[in-house]
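Below: a set of structures, written as structure tokens.
Each reported figure results from applying straightforward, stated rules to the coordinates on display, with no laboratory input. For clarity, every value in this text was computed on a predicted model and none was experimentally measured. Cβ atoms are built from the backbone, for glycine too; each structure is taken alone.
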Structure I
Amino acid sequence: MSPLVNTVKGYRISVYSNDHPPPHVHVRKGDKVAKVTLSPVQILSNRGFMESELREIIDIVRDNKGHSWKIWHEVHGEG
């Protein structure tokens, strides 16, 4: 199960239930995917996104950080 945190500008932001620390989200758009930590907000891995998209993803994750933390805690009970 992958609870959807948000969809912004076509980017689907999710927390995977079978995942591990550090707290992070997965961002998908089409066949591209990036993993982004929540503290600090930074790209952990990238498959297919251009640099300009990664900058946009960082901004989106920062803007939605509080909600992402809430979902991470609901799914994993840790932080």
Structure II
Amino acid sequence: MPEPKYPEEARAAGEEGTVLCHVFIDATGRVIDAHILQASTKALNNAAFVAARGALFKPARRKDGATVAVWMVIPIEFSVRN
């Protein structure tokens, strides 16, 4: 997952928070769809959404080894102390 770009205006304002993104990952590990489940500020939501859409994951597998598509919740944290 790419590191989200902390928006400079949000960092300067001291905005922090966790954005929960609900993403649909296809059988190749690409994010096909994403939604914000738990919002923070508009700037942080946008940065989290962009990072989530650009993520690439190791595909989920069934017990028989076949790759499958899945929905997953990804927490993306923003802290000015980092």
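Please compute distance in nm of label points 7 Å out along Cα→Cβ at positions 15 and 71 for structures I, II and give me the label with the greatest value. For this comparison of distance in nm of label points 7 Å out along Cα→Cβ at positions 15 and 71, the top structure is II. With FRET efficiency 1/(1 + (r/R0)^6) of positions 47 and 63 (r between Cβ atoms, R0 = 35 Å, to 0.05) as the yardstick, tell me which of I, II scores highest. Ranking I, II on FRET efficiency 1/(1 + (r/R0)^6) of positions 47 and 63 (r between Cβ atoms, R0 = 35 Å, to 0.05), first place is I. Of structures I, II, the largest value of relative contact order in percent (Cα under 8 Å, 6 or more apart) belongs to II.
When Cα Rg over 2.2 N^0.38 Å is worked out for each of I, II, structure II gives the greatest result. Comparing distance in nm of label points 7 Å out along Cα→Cβ at positions 23 and 39 across structures I, II, the highest value is found for II.
As an exercise: helix-only ellipticity at 222 nm (-39500 (n - 2.57) for each DSSP H run of 4 or more, over all residues; to 500), calculated from one structure in I, II, equals -5500. Which structure is it? It traces back to II.
Which one of I, II has distance in nm of label points 7 Å out along Cα→Cβ at positions 7 and 55, as calculated from the coordinates, equal to 2.7? That value comes from structure I.
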